[in-house]
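These are the structures, in structure tokens.
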Structure I
Amino acid sequence: MSTQPVQVSASLTLNEAAALQKSQAQRYLQLMLLVLAAGAIYPILYLRQVYQPTMLEVFHITDSQLGYLYSSLGTIFLLSYLPSGWLADRIAPRLLICFSLIATGVLGLWYSSAPPFPMLMLIFGGWGLSTGLTFWAAIIKRVTMIAGSHEQGRFFGLLDGGRGLIEALLATIAITLFAWFTQTRGEPAAVGFRVVVYLYAILCIVLGVVLVLVKDPQGVADAAVHRVARKRSNVLADLKTLASIPELWLVAAIVFCGYQVFWATYSFSAYLHEGEIGLTVVMAGTITTLKLWMRPIGGIGGGFLGDRYSKVSVLVLALFLAALSLVALMAAPRISSHVLLVFLVLFIGILTYAIRGLYWSLLDRCKIPAETTGLAIGLISVLGYSPDVFLPLINGYLTQRFPGVFGYQLYFSYVAVMAMLGGFAGLALGKRFGRMEEEA
């Protein structure tokens, strides 16, 4: 008799453990699908990174026309961030992500037919909506929802690091297929490029369908949150509520500063090729390509360290180290060891991706109402990613006004200052989190 309650208690404990394990497995399955989605949806938009000469030939367009396509894409992104968040508060993020993948894939199939320039403008405009308006805030909010409070760092780290790994793997498969069709089989470049586009487009469509079919363990709770959001449809009131949260503005400041560190890495190859440093185009390109493989290490490693110790502390440390590393990179003309240069570039890469993998994980502690999380993501994105608009202009002005190494050194100096400011914003955010815990 005396053992029966113990047995019941043990049985309950085992059932709870089994349920917890099942829930965790479902959440990691959802995360894996989100990583695949994020890693597959954007590369088709940016094939110019590898295939720009081929694109000009296949579409019969000029460099200026290609610039117009990407300028329109960037403009739609900037205009979409805020409404993207509003939409993610009113429609289940999982459904938005599914739609985005399928729509992007279908537009990709049209893109593969090499339509005339006016149609290309429509395709890029459609991509701006399918990967900006209906995708961006939805995927950030979805990760926030499926991650536990103690898992935000690792989930966002896995999202960014895993996405980078998927992009690298898909790019490797794509260039292999392109080389096989154009060199081994002797097909025209247009055929090889069409196969590459098919790869990305079909993968997006398949992933969209899979996400529709996979069981959603949080569907009922999510639906309830979105019903509340639809009833509370006063956007101005929601924005006023968000504006009164100081932690949200500090997160926006961290994203604003941290994103500029990421932008600085785009200039590494050109900087290392400058005469006073003297690396060949191949060597500089190889080093910066190796940096891309630091994304899984930095993103995933930073996320797990953030959950193990403190997300804010790891982020602040990464920002300050990134600032110091950029200052060290400015001394590249006096660094004779190529090994040291490689280490410095790769180290900055790890720090950059750790920053990217961590800053969205801070939202969980900002006490943002669940029904306005998407709008908060949109608001932070508008502010945090605004360097997309002005940073290329700063880069272009400095490198043209001060040709050679000095122009890049001025640019890196500016970014290093931004990284330091981001670190101070992180320290301020950490203090506010500490006060919130004391008051609670």
Structure II
Amino acid sequence: MKQILSALFAALLLAAMFALPAAAEEAQPSFEVTAEAAYIVNTDTNLVVYEKNSETPMSAASLTKLMTMILLLENYQDQLDTVTVTAPGYIYDLIWEQTQNASTADIWRGETHTLRSLLYAMELPSGNEAAYIVADYMGGGSIDSFVAMMNDEAARIGCTNTVFTDPCGLDPGNTTTARDAYLLLRVAMSYDAFVQAAGSATYEMPASSHHDAPYTILASDKLIVSGSSCYREYTQGGKTGSLDNWQSFAGWHTQDGETYVSVVLHVPKTDTNSYPALTETADLMDWAFQTYTVAPALDSTQPLTELPIVYSTQADTVMLYPADDMQTLLPREGGSELTQKTFQVPDRLTAPIRQGDVVGTVTLSIDGVEIGTVDLLAGSTVDRNEVLYTMARVQEFFSSTYFKVVVILTMLVVAVYIFLWVVAMLFTIIRAGDPNRHRR
């Protein structure tokens, strides 16, 4: 039952998650974006403000752990502090086979931890052993079974170019796209436990069989670490990932009540920057917050257009007002003045009409990209003049196709009748003038 409810919840969430085309495609950062792929979405409007190679599959690295955390929370979100798991020894051999430099939360063979501690271990220092411990537990001792669950869940979420081969991302065969990583993060954000973990700069792991005292693990997401070179107060959390000489990051950011989700993939490392994805994310989000704002595109107190109205002596026209002000993402420079309006309205209105009646719609777009549609409402009540209405209906009747057909058919009937009458009369006259008609 829990899985069914989770599936229904995810389906409802996805309806609001799929982003629409950019509100202003011409706006571009003034700096070079070195990420191989990027995707930035305003979640208040679901509008994309920046996109680069967002559908190109790339190695996912530790962004893979987003799916491991999603499955953990989907199945155990209410049991994070009550379920404990012991680290099996064989997973360390699997990690060692892939690399000797894997990120770790310092969890040893045979140590027992709660699922909450494993969640934080996966999120903050991106502990690969924590991901494998969860995969072994949820897969019933089979990592392959858990990986199959990961791929099934990715397909259900709507990730069209994502493939998982392990639970942590050490295998380069784990692939995703910037858009798919956005979807993964949006689903993860729907769990309060993930939001809390992703927003934590530190976490105290409890004492265990291999740790005499609690110890602190640190977040790899330096955007939330006060005092770091790339700290941004607006960043709420996210997930890092890196392999070889690049770094990726998926996170979310809120400032002045506006929220964005950002993804950058494969930002090259340099000799002077060990956190290139975080630095590039900070630059991109500074640009996004400076360039765009969620603002009203319309003023519901001002008429947008007017239409003629018939069958009334009260008014010749009716003003049309937008049903709401359409809060949407707009450039800070120019704002609503940059929008183009396309009206879908009749040629005229017919009385009676009441103030507030929906009489049409208006669609707004920027640079040819549609950003929304709003109903148009009648701004006043206009009663019908029955004399004008009756005269118009009579005139409509006499000018209608029905009336014309009736007239034509009547004329045809009369013509046929006259023709038959004339024929009958001629026949009678001919018979009357025939001298031999009595002899017969």
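If we compute FRET efficiency 1/(1 + (r/R0)^6) of positions 38 and 190 (r between Cβ atoms, R0 = 25 Å, to 0.05) for structures I, II, which one ends up with the highest value? Walk me through the intermediate numbers first.
Values: I: 0.30; II: 0.65.
If we compare FRET efficiency 1/(1 + (r/R0)^6) of positions 38 and 190 (r between Cβ atoms, R0 = 25 Å, to 0.05) over I, II, the biggest value is for II.
Can you tell which of I, II yields 141, 61, 40 when Cα extents along the principal axes in Å is derived from it? Could you put the intermediate results ahead of the total?
Numbers: I: 83, 49, 48; II: 141, 61, 40.
Value 141, 61, 40 for Cα extents along the principal axes in Å corresponds to II out of I, II.
If helix-only ellipticity at 222 nm (-39500 (n - 2.57) for each DSSP H run of 4 or more, over all residues; to 500) is computed to be -27000, which of I, II is the source? Don't skip to the answer; put the middle values down first.
On the way: I: -27000; II: -11000.
Among I, II, the structure yielding -27000 for helix-only ellipticity at 222 nm (-39500 (n - 2.57) for each DSSP H run of 4 or more, over all residues; to 500) is I.
Given that mean count of other Cβ atoms within 10 Å over residues 350-357, derived from a single structure, equals 28.4, which label among I, II identifies that structure? Numbers along the way, then the final one.
Working: I: 28.4; II: 15.1.
Answer for the origin of the read-out: I.
Using relative contact order in percent (Cα under 8 Å, 6 or more apart) for the comparison, can you identify which of I, II gives the largest number?
Details: I: 24; II: 14.
For this comparison of relative contact order in percent (Cα under 8 Å, 6 or more apart), the top structure is I.
Where a number appears in this text, it was derived from the coordinates with a stated rule and is not lab data. Note that the coordinates shown come from a computational prediction; the quantities given were computed from them, not determined experimentally. Cβ atoms are built from the backbone, for glycine too; each structure is taken alone.
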